[in-house]
Structure P
Amino acid sequence: MGCKDLIEERKKLWGITKDIDADLEWRVASWREIISDRKIFEELLEKPWLLIELQFVVIDKDFNEVPFFLNEVQRDFQDNTLGPLYIKQLYKEVEQIKIKILKGRQQGFTTYITAFQLCLALTLHGFRGFTMAHDSESTGSIFTDISKGFYDSLIDEIREEPKRSNARELVLESNKSAWRVATAGSKRAGRGKKLKMLHNSEKAFWENMRKNAAAISQALTKYSIEIDETTANGFNEFKEDWDEIREGNSKWLGVFYAWYRTSEYRKSFKGTNYTEYEFLEAVENGERFMGVDSKFMKLLNQLLNTAGLDKYQVHWYFDKRLELKDLVFQEYPCTEEQAFLYSGNPYFDIELLDLLLMKKYKPLEVLNNGEIEIYEYPSPGERYVIGSDVAEGLEEADSSTFFILNVRTGEEVANGEYIMTPDNHGRILDKYSKMYNNALIAVERNNHGHSVLNTLENECKASLRLYITQADATSVRKTQKDKYGWQTTEPSKYFMLDELDTAIRREYIKIKSTRTLKQLRSVIKENGKISVNGKDLVVAVAIAWAVRKSRPVAAMW
């Protein structure tokens, strides 16, 4: 028998008795078995977190003492992220472990990570752990309600009288280990300590986040663990850190947990002033219900039919929407993008974009290691238009893009995003213009767009397929070479974005690519201004939609 067998035995006993005294007797007996069996004891020393389900007790939502059995998200994090990394660090395969957790409310991460640190304090000599909370109330709660509660409920054979146990620290004399908690920004918090583990709780809500985080992180030793866990808090420094992870420019590992990964988030229909049938019918039809708009009901439909949730889960989410309004997306997000953007001021209709994202359209063909996606091959007689944003092509985050639109259907047929010099970008645009029935090419001519247009006109001989700004349409083309392309000014930017917003809301345009939809979700309106810097695909699709009614001189129809 190993530790996992003993955990299953404890679970079985609890399922039968639901008696905390019987559980206490089992914990005493099982501990004696563990310390008398060298193999089991060594397993516990290698994986100290097994102590949680073997010996820990927690207070449930009804204020009853119950065994601490992990919920789904806690187990997933332990078994698939923290546990494997800890084992690698134990055998010196990795040095510092750095993990950021983006989550919904009350999924149990603070409780679990606190328990994990206590396991290390009990089993390792000289362990130093630290938790930084975002405010003083949380600091006291983490120590008194969680950590001290865990420690006080341990059996006598494990628990010792701490050298110090107060509102801020737990110090063990026998193995010289300690765990402390403080409020982010408090003077000298963690300074001078040689920390083995640091837990930064609700980090997105810290004041002066980077400054305070840098101060405490300096106390970490070579082989250490640092975990940030938080719900989103708008477009702040944590969001910037998260973006760096997703762009592959960070030493941190990021993990996201949607609200529905917590299985207890479900609600029956008892006590409601509507029937289960009425609710499910509204979900199925995507109709406004009980004051909740049709877009949210369509999202529930997607969760029910695409994401595999059951009726009680979507009813719970509906109830939270009634309670929290739009804040439900920040507090209980379905996606990491949703978590951040609903706490900002998104320009485009996020709910409609989420519905499109959940459809998960698959391209027919992916080329150049994912740089180009084909969703529909050209059809005879169809008219296409290409919108393009141009970058210098010298930096990793500096991408040139194109977006190809079927003018009649409004459907995306292809897109591209890559690091490339302007002249090579021009050659690719020429290739796909010819492929898609001599499609009109609308290149943003600002900055490096002139180089692309020069390649298209002089090398590719594509001038008859180039978009000309409407104001220049009556000019003699041979003397107006610099007027090819789309000129983005403040008025034209707002025009093309407004036109695209209307098209998305009225479902005139059908965007399929995940990367384009995600960029559209990230466009924020702040202080009356909209920035599309770094949103290269957004610019490409907006240009394509804005010029869709124009025709190339070389039209073949």
Structure Q
Amino acid sequence: MMKFLFAAAALAATALSAPAFAQEAPKKPQLIVAISVDQFSTVLFNRYRPHFTGGLKRLADGVAFANGYQAHAATETCPGHSTILTGSHPARTGIVANAWYDRKAPREDKDVYCAEDERVPGSTSRAYTVSPYHLKVPAMGDRMKRADPAARIVAVAGKDRSAIMMGGHGPDQRWYWKSNTFVSDLVTTPAPVVAQVNGVVAQALAQPRAPLTPPAFCAGKDKPVTVGTMTVGTGRFAREAGDASAFTRSPELDGATLAMAGALFQQMQLGKGGHTDLLAVSLAATDYVGHGFGTDGMEMCLQIASLDADLAGFFSLLDKSGVDYAVVLTADHGGADAPERAREQGIADAARMAQSISPDAIGTEIGRRLGLSGDVLAGEYHVAAGVPEGRHAEVIALGKQLIAAHPQVEAVYTAAEVAAHPLPTTRPEQWTTLDKFRASFDPERSGDLLVALKRNITTIANPRPGIVATHGTIHDYDRMVPILFWRSGVAPDNRQESAMTVDILPTLASLIGLNVPQGEIDGKCLDIVPGDGTNCQ
């Protein structure tokens, strides 16, 4: 059977014993645990739900909204994480992409990373200073601290941007995986427990990893698929000693992240201070596996089985503490499979984006026709900084014409057209393409042209090791994610109605009596007490 790294949590702190939970949980939990599984689509949830036996089974047997949505068009890590604990779409959070182009930026590098503070001298989009500077709204932890300064807020993640967006502006602890270890950009650090977990992780990384033994339900996924010069679909995560890249693109990363979260939970005694605390955890391995191997091979099957087991270990640790906790689990976005495998499975129109539709290619053609030299388009279809201001309108008009004529394009809008469109108020499954773009539009950060590719077109033109599949489109395989609530004493309930990740904040706020004015957010409280509804009053 598979060996999981979550056992590292037991080495990080002494386990605490406690009596079992009562059948009826108190109205106000002592701890909120908010978990994001990066790229955990509704497709994956439904595909593997019959096989869950551990932590994912516990959550699936809670109040489960399988028809959840990251409703906006910008289905990427940073925008998606920005919605989960703010209650707001990217149009309000300001996080419209993982990175955006700012032609007015007072530095040569005009790309801006979503979780950097470019005001810091020397910060670039690739060698950046980690910061929540660009998040325009408070996250749940920020609101909790305003209401009760004694509340403790902790964020642990496999990516820095995920920790930033879920932890908000002022967490007590913020840790994320970087350069083969967990690091923090905050001054105050609990050195003993962090050093201990990092030491265990380093020891694991220094050893070779034998191939994982798949559970029986993965057998049908063991099929090789040729992607360019690579073969994916049959991997079992064996790795050489010290291979940090293979560690990161495997279930081991989630095990390490949960070990760190468990260790911080124990050291800080979260949930035991007489008020409600928040532990936000983002697990990145599903995303790395999806990008590196696709979403429907042996690799993803092993990843989901591992996630199920590791979450079981994490919840067991929480159970033993005696803390009354409530959990929500969702994802920042979904994901599409590699088009090569999709075609083998009968999706005839699955294809890779043509290089001719890229901003570089379109910009070159615009420059040729309009007599403009240098870069014309940059970033995600932004007019480049070198284009004279008086010619921007020409560039945008011709760009829209050229892009709209491409056979892989479903729709293209100018920034002015999106800005003039009202924010959608209908349920997410009813949203038009323009609605989706409007929900993730910021006039200072979004592109001058917003492009929607047709269904089953992946934005990776040329696959390479680690990047064979992706997300980021307006289509439901990228938008739909599960939203799962669990708390001891709450009856199972499979909910068929749609929900949005922006609904999570007001729902959790209702459980702990946190006042969040409706006018400050986009989401609405979900009734997660079947037959009662008192949590939303």
Structure R
Amino acid sequence: MKREILTLALAFGALVASAQTTEKINIEDGERWWGAATGLGLSMPYGGGNKAEIDQRKYNLNNQTSPLLISSKGRSLWCSGPFKMKAEGKQINLTSDKGSFELQTYGKTLRDAYCGVMQKHFPPTGSVPPELFFTRPTYNTWIELVYNQNQADVMKYAKGIVDNGFPTGVLMIDDNWQQDYGVWEFRAEQFPNPKAMVDSLHDMGFKVMLWVCPFVSPDSKKGRDLAKKGYFLKRKGTDEPAVVAWWNGYSHVYDLSNPEARDYLKHEFADLQQRYGIDGFKFDAGDQCYYSEDEVDVYDGKSYDVAQTQLWAQLGSEFSYNEMRACWLEGNAPLVQRLGDKDYSWLGVRQLVPGMIAAGLQGYGYTCPDMIGGGSFTTFYGIDPDKFDQKLIVRSCQIHSMMPMMQFSVAPWRILDKHHLDICRRYAAWHSQLGDYILSEARRMAKTGEPMVRAMDYSFPGQGFEGIVDQYMLGDKYLVAPVVTSADQRDVRLPKGKWRDDTGKVWHGGRTITINVPIERLPWFERL
């Protein structure tokens, strides 16, 4: 009997081992690779001395992931499921427990590789998020109010936008407007008349979005009631609802593979829209780490980790005004993405351009580079308003101004002096002036699937731009070279041809130039 058990165990072990597939990419001389996770942006491209490692089933590094790698020499790798990746030196090693690998050559350039794999696995949908995201700034109450979201201060924040001459746009009311996690009703003590508030914000020229998540407090009446209906993930091997640890405590989590649970949650959000005039929702969380097959069971028996992340994004796409931070697949869907929370630091500023390039090369082109100055509220703690690094805030604002979207959270009029506030106001207006162009690029992406923010090597192959990660192309027209350090000068690598900069000066390309960049200036170049 023991021998039979041992034989079965060995056979099962062999079956599990055989289910795991592996792939090894030998990086060619001069070749560079991008992909796997937006959160690895600053480690890209792989092959130039950068190191990177990720297990897509367990982690997403606070952002979007995709089972995709693409090369500057036209090669691509696609996996039919999540993978583990380790990139180091001249090799990228990959394994997958749930997918098979497809390594192909689509041409000779990064653009060839991206377009080839994109057309096959996430082709353009023809749909684009609402134009206001691209033509006006977005404002989020998070850094100003944190967990003290309330009607009086939301209105004060909105009035500050208008009184200080910033363009109105989308306004997001963040976490803790609700009575409890999963209890999607305004706190009466904090929001005495939410319908009047939303009406007033509409009259001021704002669209209004609310923060939501897939968590439900287990000690709430709703948590107990929905647990009886089987709407949550189950503890592994039991029929009991799981309690999952996340950044705000311990909660039940909706199992979106259960169609009744999904429809119930969708109806709740739609009901908020109908009763209060809410325009849409910031869909936070959805990270695959909360749906581990090792810890929970799911309704359909198969939708673990990244599958639930994708279901959360698909629910988000049911609402035209949406914002995601976590995503799996769904490339080219009309979803507004946001880079994960960055620290209020120069490192956070340096992460923005590589992160945006990485997002676009995974198909997440409708993306916002986090919040101006950073979205990690803990890094704002204890700072005297008179001691903010005003240059950092301005440089971050400048980067946002020539991105598909820009988002304010910390109020510039609270922390900046008149000179620096004037600069931020000017770049918020500049973003709106570019609105028609940015919107046209978004609509072009909806047709072609090509990213709006492009790596230099994507647009100018064969000119030695593979390792350039602090400048980028916004569509075909603008080469943008923002300042991402505390210095007031930078090097710019210009492609061949003639280029006119933001001051009107014409440069001959095919070389590197060093330019002075006073705080008032964002360097950009237009190809002649």
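Nothing in this text is a laboratory measurement; each read-out follows from the coordinates by a stated rule. The structure displayed is predicted, hence computed values, not measured ones.
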Out of P, Q, R, which structure matches 15 when relative contact order in percent (Cα under 8 Å, 6 or more apart) is calculated?
-> R
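To test your reading of the models, identify which of P, Q, R gives 93, 58, 44 for Cα extents along the principal axes in Å when calculated.
P
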